[in-house]
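S.K.: Presented below are the structures under discussion, each in the form of structure tokens.
None of the figures in this text is laboratory data; all of them are computed from the coordinates on show. Source: prediction; values computed, not measured. Cβ atoms are built from the backbone, for glycine too; each structure is taken alone.
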Structure P
Amino acid sequence: MQELQRTTHESKHATERTAILAAVVPEKAHPFVLEELDLDEPREDEVLVRVVATGICHTDLIIRDQYYPVPLPVVLGHEGAGVVERVGAAVTKVKAGDHVVMTYPSCGKCPNCMADRPAYCLESYQRIFSGARIDGSTALHRRGQNEPVHGHFFAQSSFATYSLATERNVVNVRKDVPLEMLGPLGCGIQTGAGAVLNTMQAPAGSSIAIFGSGAVGLSALMAARVAGCTTIIAVDTKPNRLTLARELGATHTLNALETDVVEEVQHITGGGATFTLETTGRPQVLRQAVDALAILGTCVVVGAPPAGTEASFDVNNLFVFGRTIRGIVQGDSVPDVFIPRLIDLYVQGRFPFDRLLRFYPLEDINAAVQDAEQGTTIKPVLRMESVERKKK
């Protein structure tokens, strides 16, 4: 991982910075701390976004706890939505005043990007987790100093009042839908919905069992309704989540603490589900998701366990009968295409993802995190409005 560098560009533009308020992780597993920082002006391919709201994702929390070695201190956040303030000289995709959702970054030049598979960009890990730009520099600094702070998380670090993204990871969206709702489409919601609509391409009449009824699982559930799945089974251990799953269209709900999930899925479907989705990151749940498949069924895996986690399977049960396990990233989506489609489905009343959201002011980020970890909130979203109002 490259060290942060003070580039010639940064020295030249050291005085051209925007004062922001950001939630910083100062050390491993530490609560978020609000700090005033300086954010550089956008480079030629970058976009300065005034953040309206940003979702909190499970990935933010496992990075806070250092499941993956992102350098600290760091500003996280990767489900931001806001208004374009300024753009670099080479940017043509958006302009000042546009509403945008910020999503995952990609290089646009590697074989996978060129094949319209940007979620599998060969530079993904460095662009997402290095805590810096691809050249090792950072746009974040201690207020009034040249002391760098790590950022560029998912090329946005949107736990802040302003964010610096790249042209490739901003998505221009319609202005007649509340912008504060749209940030989670950039990661968690597109991941769940894309698993069903892009990866599985679940046909009408098919069956699906979704293991985990958080934001990703419930997004998949709503997408399964859009796709026309006729048996939709939601599995979780929290009654409030299963209640919401039923309201959003689950035909069956199973509490994993009260029943043999594999046996029940096989009974409901008459032999196993056509598709299963594993969202929890727990090896034992992945085993259940595989064992609950029909012959020729497919298990799609999006859960993110700690690095080095292993799982075991009955090889004969899995492969002899044509079953498939498929890992995916970001719902196999091309965000510029898929996110606007999800917004259109929402407007039509067919994808009510607003039911998953609960809003908090930025200064209550630690309370929002606690609610998410306890399962009382499905998808916490941080609003920047209160911060901006206090400035005035």
Structure Q
Amino acid sequence: MALHVLIAPDKFKGTLTAAAAADAMAEGWLKARPHDKVRCLPISDGGDGFGEVLSNALGAQPQSLETVDAAHRPLSAQWWWEPQRRLAIIESARIIGLALLPRGKYHPTALDTFGLGAALQAAAAKGARRCLVGIGGSATNDGGFGLARALGWQFFGPHQRPIKSWPELVNLKTLVPPPKRCRLPITVAVDVQNRLLGKHGCTRIYGPQKGLTPADFPAAEAALRRLAMVMQRQFGKASHREPGSGAAGGLGFGLMAFLGARCVPGFQLLARHARLAQALRQSDVVLTGEGALDASSLMGKGVGELAQMCAARKVPCLGLAGVIMPSHRWSRWFAGTLGLVELTNPEDAQSRAAYWVTEAAAKLAGQFSAGLTNKV
């Protein structure tokens, strides 16, 4: 009997976009089960690929933008516009993303979110009534300092000395907002719920991915703590205590504090706009995947959230990944899983990711047909 199959992967970071992964999975599934009806619906939790996935779901059109990256190098970037809703979609990783920088060349203390300001200004100039911003995958740890400066905020230390780099925020005395503030309603898609400060804050948890070392932690934490304290003292905002304020090196905090944005889990935002619940009702089985299935996959990441949605609706969910870390929890949420490294070596899995995703999808489809997976 032909099945209705929903193919809904996130990106395989560093190798395949979510859309490319979906195409490879669909090809593999149809090799094993050519009579099934397959629908591709790539997903994102707010990081790399968020703009492409959401714009495809909403029919938004790409817009060009001249700005700078996290190191202030000139950059031609892209955002998306949906005119009927007057909706702007911005993916921070396209502007201040870690993947845009040469590996190891820049220390996070020399990087900031300044370039993102041009995208928000472009959306406002277009007449946006709402802006959706995905902030995962950033290279920065500045608490939104650069973005605020791009929008006209001024930061002063002792003796009204201007502060021009985020590590200097440790000396912050006064914040001065611009005469005309940006009033664009912003919803921020975050892929983590960490707060700005503390042992689970952005500096200690995600800073090392961007180049911060344990020796850098005290100074970086002190700078962001001072920023949060002065913001609360002057404007009564305790945004640093909000879930998601630590996302993207504190950019979640910056967007809430300086622009009044609202942070929401990125996958939930995508699921709502892409009508994912409706797609699940029309599906007999779901195939999803990402670069690695590990503990973080079940902590708000798209693939884990999708698997839990499937379980609640009694729809079998199959998971593919480059590598799958051992866990007894997979069997609770996935009817079956398969890692590319179970089929080949890690180097080959990375260099020929599309090929091996296709092969893995075909194998999982065959196992599902043969009843070798738990059909829920």
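S.K.: Quick one: distance in nm of label points 7 Å out along Cα→Cβ at positions 213 and 293 came out at 2.5 when computed from one of P, Q, so which one is it?
M.R.: The structure behind it is P.
S.K.: A value of 7.4 was computed for mean projected area of the Cα convex hull in nm², for residues 109-196 alone; which of P, Q is the source structure?
M.R.: For mean projected area of the Cα convex hull in nm², for residues 109-196 alone, the value 7.4 is produced by structure P.
S.K.: Taking 22.5 as the value of mean count of other Cβ atoms within 10 Å over residues 333-340 derived from one of the structures shown (P, Q), identify that structure.
M.R.: The structure behind it is Q.
S.K.: When mean count of other Cβ atoms within 10 Å over residues 53-60 is computed for each of P, Q, which one produces 26.1?
M.R.: Derived from the structure labelled P.
S.K.: Thinking of P, Q, which structure, once relative contact order in percent (Cα under 8 Å, 6 or more apart) is computed, gives back 19?
M.R.: Derived from the structure labelled Q.
S.K.: Of the structures labelled P, Q, which one yields -7000 when helix-only ellipticity at 222 nm (-39500 (n - 2.57) for each DSSP H run of 4 or more, over all residues; to 500) is computed from its coordinates?
M.R.: Computing helix-only ellipticity at 222 nm (-39500 (n - 2.57) for each DSSP H run of 4 or more, over all residues; to 500) on every structure in P, Q gives -7000 only for P.
S.K.: One of P, Q was used to calculate distance in nm of label points 7 Å out along Cα→Cβ at positions 229 and 309, giving 4.3; which?
M.R.: Of the structures listed, the value fits Q.
S.K.: Which of the displayed structures (P, Q) returns the greatest value of mean count of other Cβ atoms within 10 Å over residues 181-188 on calculation?
M.R.: Structure P comes out on top.
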